[in-house]
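Given below, in the form of structure tokens, are the structures.
Each reported figure results from applying straightforward, stated rules to the coordinates on display, with no laboratory input. On a predicted model such as this, the values are computed, not experimentally measured, just so you know. Cβ atoms are built from the backbone, for glycine too; each structure is taken alone.
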Structure P
Amino acid sequence: MSKLVLSLGLLVASLTCYSFAASIKDIRVDKLPDDPALKAALADAQELEPWVRDFEMTWSAPVTQADSEARLAVDMKVAETARAKYPDNEEVALLSGLIASYAYNLEVKKSWDVAHDAFNAAIKLDSSDPRGTWFLAAHNCQTTDRLKEGMSGLLEVESRRPKNLPSSFWLDYMACATVTDMPAHASYAATRLAPADRADSQAVAILNNSKGAASLTQDYKPGEIWSATAVEGGVSFRSYACGISFTTPADWKPRVYPISGGKCAIELQIPSMKGKHGAWNANILVMSHAELPGDSFPEYAAHVEPKGEKQDNPQLQALCDYANCRTADIFDKDMYPKEGGGHALSLQFERPQPQIAGIALEPFPIPPPKDRKTPYFSLPDYIARFPGNIYYTIAIDTTVSILPKANEDFITFVKSIRTD
């Protein structure tokens, strides 16, 4: 397994690696067997714990790294022997997994597999206890290979036991959400911390990357609000402030407009297609408008809607599954006359302020491998959604001659859209 070391430029300047918040204090030591060797391993691991709970780039412990590695290797073997001796004791399994996870941070041989097996054993002993799934998830989050498995496990625990989880769980949740590019989840987790734990250095580092909610009176540059991340099959665009995300093929060309007064707009040019006379481009426009006092969605939608001869379009209407959603299929014979006329499709809808902003925009957009670079712009600081209702317009402008393919591309694009 590849040890995770965060990119300072991409994430948080002071958060250099993942720190395992779950610790021996989360073990119910009173339920451990009266085994002198196991108790000695527990005490030794607890002594080393402050320096081995994460992967240290620069060793600063009062004991040498070599000595720590040797001690943890012995502790891991003792705990595994105890696990074989007491196979029905969940606390032994959890302790064995924790010690092995600490050993993994010092690259002790076989430590990854030992931790994985021990935590899974704990889960089998009591699947209702969140600690087994939590510890395994946090262990997975320390690698580049199993980030999605790790965050999925933490979300599973949250869904089952949201009211009875300690701050150490939420610190692990915050850290894993950060390295999986899910800042809204990380900010939400901060609200679940006990007040005394909000000063934790890792929590402070993560939250320093959050700039609060977007302001209706402030202007923003595109790179402050929008991100574009390479994903399988294309590019994932996301704006927390505008409350929207979507995916496009990699060869679509974006033009992102400055943000002012709560208004966001991005134009996407689809590669040229063969028409009746030469090649033509279809263009998709995505706009959002944060509601201001006196605004009305019906008035806004009527003002923005393309003008021309309306046609019935059941396929377009089927895509419009939002509240207060309206569609328009517009034909204009005077536009692009040599290509059979112009055609425009639009969907318009409004979305209220969600209870927790940004969560709906985070379906595991794991950062791409280091050898794949985003072609447009990188992850900005986390600026949360504009307050109140937001109106959305999704429209395409095309010619009749290329409408069949353009319509197909538009439908696929609309299906990729997520809004708060």
Structure Q
Amino acid sequence: MRLNGEVRGVPRDPLSRRRGWRCRFGWLPAWALAAAGCLSSPSSGDPSGGGPGDCGTLRSLSDDFDGPLSVWRWSVDGVGTANGSQLVLSAAPDSTSALFSEQAWWLDGDLEIELDPTTIAEDALVEVWLSSNDEERQVVLSLGDGTLSAMVYQPSYNGVRDNVPFDPAMRWWRIGRSDGHFHWATSVDGTRWTEQGEFDAELTGLAGLAITHTARTIASSVAIESLNSGLRNGGPEPLCPLSSFTDDFAVINPRWFIFDDPGCSVAFGERADIAIGQEGACGLASYERFSLAEDQVSVELEEPGDCSLNPSFDVTGEDAGFSFFCGLDGESAWLTAVFSDSVGGTTEIASAPWDGVEFRFLRIRHVSDDSAVVFETSPDGETWDVFGTAGPVDGADVSSVEVSLAGYADSAAGTAIAFDQLNLPADGE
């Protein structure tokens, strides 16, 4: 085993790779997708079960847009300017600017939005979208022509559920879901709220967020001041622990985003089989963000192929990435553990010749007392050996991370790979 050396084989940088994964949700109708320049993500059904209830819901979203816009949380299409205290979406006539979330939340609790409407043109349209990842269901707060409306788009119904005349003093909007029903409200001070009623929609499970601003005949702008800055009943809740995300890959799970690189193929049926027919990336990344703090995540690399596809198990945050991957050094396969930092630095933590028995299960674990992330291997998913340790990683925020399972073809197609048993023991019980 080699420690703290130059990265063997293909350099791994999960931070730079994930920055290319944009517009994960098929959030918007065709006109908005065209205006925003996004591609639809693969349809994968609708998560059910209502989510965890006390973590990872809409209440875990909070941003006051102080400082630069976080590319870990958001992407902007069109003109978006973060001026240190707000995000301004500006649109020329007959154009759209939009803010898209880079993650999903479970549809429980409330989302509160503070906007400055004073610079919105009279004929402009401002909309807040909560949307499934399959383009089938959306709930929208829509401001246009002097009216604020609660709208629903779904297979059984498209249209307005409720509306009220808009007063520019209504800087705060609320949309949420509880007990199976959506509710919405408005406020002039963020403290005293006018409840506008309940309505039903088929949107459940995970949802992404988008705020769009469309100018019509004249230029327009809208300032987004904050999201969930003054939540009722306490502040933002935490994200769910990463160990709570389990999958046996028997069927496609809508909690995953599937890479849409050309030639990418991901098949499910007791495991996730990953193949790619040309240079590029192929695999799965979680729609949700989780907390790795004092937690762990494990997976079975059931089929590494010959490691020419560089099978990779990544846990990635805004300012740090932790990766296991199997790659070729000449004709020999090596397992490598890598730490990536926010400025593009990549450090090899450990590397060893590939052993298909001893390295069948891989685990990444955070230890807060040592401010360290430990890489571990196991032949059976029960007894673990330390492979290497990254630490101290005091500057790394591990409270919001995503997990990905992928292969990376460097020039030509590599041998297909397969992952199984995410956070599950070998027998799946």
Structure R
Amino acid sequence: MLHSFKILKLITLYPSNWLYNAGVIGFLRVLESCGENVNSFLRNDGIVEIDLSLFNKISIGNAEIPRFIKYLVDYLVDDEELNEWKQKRERGRTNEEKYEEFKNIFGGDFGYKFVRAGNKLFASQTPFQNLVQLSEWQSFEFINLISKIPEIVNSNDREIVCGICGNYIVKIFNPESKLEKRLSKLQITHLKELGPSLGKFPNAFWQLNSSLPLCLICVILILCHRESLISLSKDSKIFINAPSFEIMWHINKYVQTIYGKEAKTVKEILGMSLIELAIKLNLQFGRWTSMNIEVVSKYKDKIDFFFLPSEIIQLLSDRIIASLLYEIGEFKILNMILDGKFNEIIKFSEMIFRIALKPKKEWGEHEEEFIEENVKLEKNKENLILFSQRLFELYAMIEEKMNKKGG
């Protein structure tokens, strides 16, 4: 909320549609990469509070730019890329005419990063082509506009409110500015996937009118949303959406570590991430476990959504159940829980126990095939009695928890 009686020093961001939420998480990733303590921005009630000083200008050489823009440039063009470019330049394999100009403006290598960052964001064949012209980036018109965010947050003018966040005003500082007019209305240049969205995106956000007013804060968040997407393959990316930024921040970080172990499906990745969170972070999901968590999957120009029901989230976020699942380590068992097929766990454990009671040399061909096909970890194959006991214990705990919840 905006208050006229005092100068606000913080931006308050509330969970909303998945694109907005992804923008906030991407924004936080940029901050973290530049040394900011993201945990200081996260609140237990699910909101995020951002210090407005991030948009105050700082001096770099002979130029002044908002601190966040410096962070964004450093994030987009890291030192490794800078060094690679320098080596190519020394060998005469690259020619950046603009570099010399901006090297003088910024007094050093940041000038190259600044030019490259603009090219990565707004040049031809880039995600935000035509949203900001390169001339508007290099002339600092866009940069100077972003520095006005504190003024927007503290404005008493409530005539036009952002159609995305609903919290901050949409203000045109210069009526003659084509850039400001372009940024202030949601359109295909903000997100090219919006163009063919009708009939393709089964999500309420994509039904928004493309003429929605847009505040500068949401412009920044849309620019950052791609940084929250986790690549599963060349053309496939995912984002875990939840009703709390604290949950989203931690779970998306764990998804990055989980993918590449053994999990292959989006469902398994989400399940394993919840288990890791419950065990390693002891994150208190609290009331958020009563709500659904969704996985947004983006493949080329198609977006799909997978929802995990609240009762499954409650099971996986239980520390004891999560620890048992972690010890068991079999994706077959995890998938039984993810699919809500709890009775299959007891049937499976009884079958394992019956086989385990017989000496291995007395197993029939069917029993050998069953173990080979359904038990993947050697530790479980070597001690089937212990494996079956853990399965019995897991089923008992799930039944107890579901009964308490009336499930």
Output 1.07 (Rg/Rh (Cα atoms, Kirkwood Rh), calculated) maps, among P, Q, R, to structure R
One of P, Q, R was used to calculate mean count of other Cβ atoms within 10 Å over residues 96-103, giving 15.4; which?
R
Structures P, Q, R compared on FRET efficiency 1/(1 + (r/R0)^6) of positions 136 and 320 (r between Cβ atoms, R0 = 41 Å, to 0.05): the greatest is Q
Of the structures labelled P, Q, R, one was used to calculate helix-only ellipticity at 222 nm (-39500 (n - 2.57) for each DSSP H run of 4 or more, over all residues; to 500), giving -11500. Name it.
P
